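Read through the structures below before going on.
Every read-out reported here was derived from the displayed coordinates using simple, explicitly stated rules and does not represent laboratory data. These numbers come from a predicted model, not from an experiment. Cβ atoms are built from the backbone, for glycine too; each structure is taken alone.
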Structure 1
Amino acid sequence: MRALSGLFLGVALATLPLAALAQSPAPDLASKADPFVGVDGGGVTGGNTVPGAGVPFGFVSLSPDTTNADTNGYDSRSPIMGFSYTHVSGTGGSGKYGNFRVTPAVGPLRINHLHFGKTDEQASPGYYSVGLGNSDAERIKVELTASRRVGFQRLTYPAAAESQLIFDVSSVVAMRGRGQRVRLAKVELIDDHTLAGEVTVEGGWNPAAYTLYFHAVVDRPAKTFGAWKAGQGWFETTPGPGRSEGGSQVKSPANRQGLMIEYDTEREFSNRLGAYLTFDTTADRQVRMKLAVSFISADKARANLAEEMPGWDFDAYRLAARAQWNDALARIRVEGGGDEQQRIFYSALYRAHTMPHDLSGENVWWKSDEPHYEDFYTLWDTFRTLHPLLTVIQPQRQRDMIRSLIDTYSHTGWMPDSRIAGANGMTQGGSNGDILVADAVVKRLGGFDQALAYEAIRKNGEVDSDQPFLQGRVLKDYLKLGYVPFTQTRSASRTLEYAYDDYAIGVVAKALGKTDDAKRYLTRSGNWKNLWDDALGCVRPRYPNGEWVENYSCTYEYPDRSGPWWDAPFYEGNSLQYSTYVPQDVAGLMAKTGGREGFVAWLDRLFDGHYSQGNEPDILAPYLYIHAGRPDRTAEIARQLMVKHYRPTRTGLPGNDDAGAMSSWYVWNAIGLYPNAGQPYYYIASPVFARSLIALEGGKTFTVQALATSEANRYVTAAKLNGKPLDRAWITHAELAQGGVLDLTMGPAPSGWATTFTPPPNGL
């Protein structure tokens, strides 16, 4: 019955000209995107997405913080502590941000134990609202919206003589005491409706400290106001205008020498500093408050507020944020599929526009006129699916991000793999900026200094890192032995990643006419073979003397509890998963596993209980079947993974969204294409939509059309590109970029389509 429904839908859509679909007014696609998808789960099993208000790539992410949250500051079950202005989305690790939490409350001023129940919680792109309070008598309607650097709260209090607006200038996403610590917070009460301040925070995903400033105004004078300081079970206030500082949560010098007991350390962590504004809402129950942030100064925050939100019309700013989201979501317009599939799709496309954050104009770390982005958290996650998606649907954003990475190299000496709040974070594997540059070069993205980019990535391939956990690579043994030995952390996974990073450098060298460099790096890209164990059929760590690591299994999961997390030979995975990561030499991998039939059997073993959709190292694996002439297996597995792991629910993601990496995987699969990052082509898979219209630069449109697709009709049985038969399961980036139509005939069983593999271009 579903197949027939798909057929009828296809007939209906076929009566609509493609030009009419492409040029018709954009629908309100934001209504299909749900910010709550993936917020829950916790740790590595939860999406850790952010439900609050922001704009595409905006730094302000005004969102509720709850008492039992992960890196996103939020979980559905526990009470709300307040609403902070900065968050990371979909990340793991120790987190970052959660600055300048604001908590509305009713009754006499209380600072400790600000935990409130919630009702009628709602969210849509650019907007969040909730009923906050532990009883009907004290319930406050909280509404949030945002621009790039400003958050706006509209608060409707109950009728009360004392309604509070409590600012915690020292707030962070605390991760149950792990991670971030406040060095010092400052607040200035300027008058009865204006305040400013700053906080310096250390720890979290990277060890470096950052200082963030704010400027805030409310739309009516407070009847009383002042500063407060608080700790475990106590607080004190300083009424009226003036400046206060405190809230230090770091260990004192004596404590650093181990002379203070742990209990005192916990008490230090409870230190906080903030401000309060008290209103009489007996008659006029509404209070509106705007807060702008800046990395440069409180004066710059005030200027940001004047630039982005000079007025007080909350609904106008909410609609402006929604318009930005509708513009972003309209870059891909899908037709057909079920309502649930469209909601999953647009929620995923929404999350693909949350990070990294556009901090152009906020670069306090060096003087530059280049675009500036922070919070690449991390390229190890996002180079595979997110950045290739942005190259297609947000090309200017992608250019600016690459320019920002190159500019970071120019001023710090390294192109980062992970960067947040002005400093590098932990590097999980290779130097994946190499792949972003290669991807842009082979797809002719343009708009950045390719010579300077090559200088940056060549350094990654030649110079041993001075801080290998934060930047660059560990190269001494790799260059000498042709692999990273077991004596180094993450030795086997690093070897695989370094080999593909070398390939990326070689591709760029070839494009720039650097023939000798290209030859050297392309030769090094074969280093993955130096760890291949033919007897076991997977990559196996080696000691520096060439001997294999003993007691070894291809499917043993790392890390385990036998040693520190980062010391395992594979970073978050097993050898069978990582052994699929040879995107530069799938033919060589196929030869190692017994040719076409052996390769299919080897991949089948992976998908028989060992594949992980919740982590990135093996997410290219479903598409490797295409190299063996088995696009049917790709279709089967991709469809199964989409249905199993993606749902329009609060636990509807397979794991951490990783700054949009997992979401963009779904976007690609749902439209029936998939990138091999760093190479100029896309695999053809099994689209779930009858039509996907991709808006390209220059007013062009590329359409993937699969009119008869359905749950049953999941196999591509024939294809045409711009009306010409296509017997290969890939298209080039050039074919996509010029616009046109990929017409896929779908059926309930495989055919002979694309069973003879033709190698795609690799950019060389």
Structure 2
Amino acid sequence: MKLRFNKIGLAGLLMLGSVSAAFAADKEVLTPSEVLMQEVSIIGSKFNIKNIAGSAAYLDVQDIREHNISDINRLLRRVPGVNLRQEDGFGLFPNISLRGVDPGRNNKITVMEDGVLTSPAPYSAPSAYYSPTTARMSGVEVLKGSSQVKYGPHTTGGAINFLSTPVPTTEKYYTKSSFGTFNEVRNHSYFGKTNQTDSGKFGYLLEYYQRSNTGFKVTDTNPASVNDEHEANTGFDKQEPMIKMFWEPKSDMYQKFEFKMGYTNLDANETYSGLTTTDFNNSPNRRYVGSRFDEIETTHFRTYLRHSAEINKKTNLVTTAYGNTFGRNWSKLDKAGGKNISQAHFIPGALAVLKGEGAGTLKVKNNARTYYLYGIDSNLTHKMDMGETKHKLDIGVRVHYDQIRRLQNSTSYKQDANGNVTSASTTNLGDDGNKLQSTYATTINASDAIQNGKFTFTPGVRLEYINSKYIQYSEDTQVDHSVIVAEGAQDWMVLVGGGSLKYDMYDDGNKDIDLFGSINRGFSPPSPTGAIKNGLREESSIGSELGVRYKNAKKAFSAEAVLFHTIIDDLIVVDSVGGSGSGDTTNAGKVRTQGIELQVNYDPGLAKNWSFQMPLYVAATYTDATFREDISSTDEESIFAGAKKGNELPYIANEVVSFGLGYIYKKFSANLDANYTAAVWADGSNRTTEENPETGKADSRFGKIEDQFVVDASLGWQFNKNVRTFSSFKNIFDDKYMVSRQPLGPRPGMPFSMMAGLEFSF
């Protein structure tokens, strides 16, 4: 076993160890409502942000529903420090970066739902096609940077926690239905209540969310191929039922048992394939007829059983047993005329096959994978006084297991010169991918918020013991696919941590000024194959931030400014620019991300006591994310191919600015939201030419993506306290813009669309 200690983390552990374990009397106590809030949240409310010694954001149910947001990309535009790479236009497959980390498939941030890890395999395969559905949430919490050690395994960029609908405290019926462009239909309904019984308090919630449309992309019409078995539209259908129950027994010690089970089924006619740049400029919403067989089907089960106990007025223990399963099969075009799709864009014969205008083969790869995740997480909080200082100890232990199993095959279609498929052949399962990766991880985290007067110092450490295993099974069609051709196992330990300091400069109840800063060591673990087969080290980082928060309640004004700086060592990169690589990872060197975040909120209507409200906000980020050395060890299929010292990181914009204006008068409300994102590079070589710098071959995945400016709007009318009507408009100027050159060529953002509907709440 390799033991890798970090001096900063060790120092933090020693500082914690110096605090007496004797539980002294504490005047400040946690109420049962605080216990409930801590069970599922990492912030708890917008008000609680002032207590965090770092940069954070809390987006509540009003932020989601009043703007009729279903796309996490559009919601997170309101949070500075966030970079987003869109992919499908609907937010099904977000690529989120916090403070300049690699955005690909959210693989460098920790994603949770109700405080439980929700990525299908956050250790073994963090880059997966699942993200919680924003429209069914009651809130979204964002912690940026490594100013926290509690939420891992990825502690460099930060953490995002989705909060599902809570069990209502009284009987409640809710339904929201809307209809719109691209035959879009959405419905979100739930019913729940809480009863007081002889044995205690019992509550439940039944919820259902559904969304479907026919898509905004248009597949080329080819009369000769209309008899092929494929979907006519480019949309999707998503269904999500959920049940949540709790019981608070009558006992001397406050306790609560909570159970949740949710399910997501997605069937999307989505493709990896993009267009040539010329075709994109002429018709960005076009899809080549060769992609007509592409479809992804996923199923996701998530469940947990949680027990909360107020041991005494100063000590609380929350224990959660959880388990998720995720299955997916993305049948996607892999080759046209024997060429990779992005390269086929520059080869006339292969491009003709892709467009259904020439004879050749279309290879569709069935990327079938199953994921399992389960574990138990226990967290103890205790408040105490020691002399003139107040302490809040937070100690957590988690035992976790996850795995990914690849068992893939492919189908090859032969087509004639008119694009008509003449025959098809399918390989055996395992012939195009046959591998198992698994990870056991035991985590201990500890922190102590030490308050003395106006100062709060919070040292913390995180210890990860990771045991990884991989098995490569035979892909030879002549051999039993259960035959093991290679395997390995490895375990190691990582200790990281740091500390934060907050100074309450001024607080008179109406005005509040806080200064805060932190320095922390973060990390991201390599995949089992990367660690065992390729000898990868974990990606590590030193991150620091310095910020100020100001709030004036009477003036309805608040602002926050944060400077951040992060050095990442042993950057982990994947050899897959657009799904064409093997998925192997490698350490690629050192990068630096630094910048400034600014958030301002102001309502002159409230401040000046007008007859109407006019909420305004600005969220701006400047990020300087660069390579600090030449990246020479990457594969030709890596997004970082060709990177040199001083080059900018791909898909990290220097400037991102979002701003909004609202108007609320009696029963009427209106909102206008705008976002500007500066131009970005699609790869590490930072060249405008569409060419792979490692091979010299023309490739549409490489090059530049121009800046974009998108404006959305929404309207609402509250008939009474129970009924509301609303409409929303996305991309109101119908701007045509490119959001990505991944996975396989230029892809568009969503064009103009609109929705309208009714919301009932009783």
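Looking at structures 1, 2, which one was Cα extents along the principal axes in Å, for residues 308-475 alone calculated from, given that it came out as 51, 42, 28? So the calculation was done on 1.
Thinking of 1, 2, which structure, once distance in nm of label points 7 Å out along Cα→Cβ at positions 300 and 588 is computed, gives back 4.6?
Of the options listed, only 1 reproduces it.
Structures 1, 2 were shown, and helix-only ellipticity at 222 nm (-39500 (n - 2.57) for each DSSP H run of 4 or more, over all residues; to 500) at -8500 was computed from 1. Taking Rg/Rh (Cα atoms, Kirkwood Rh) as the criterion, the top-ranked structure out of 1, 2 is 1, with the highest value.
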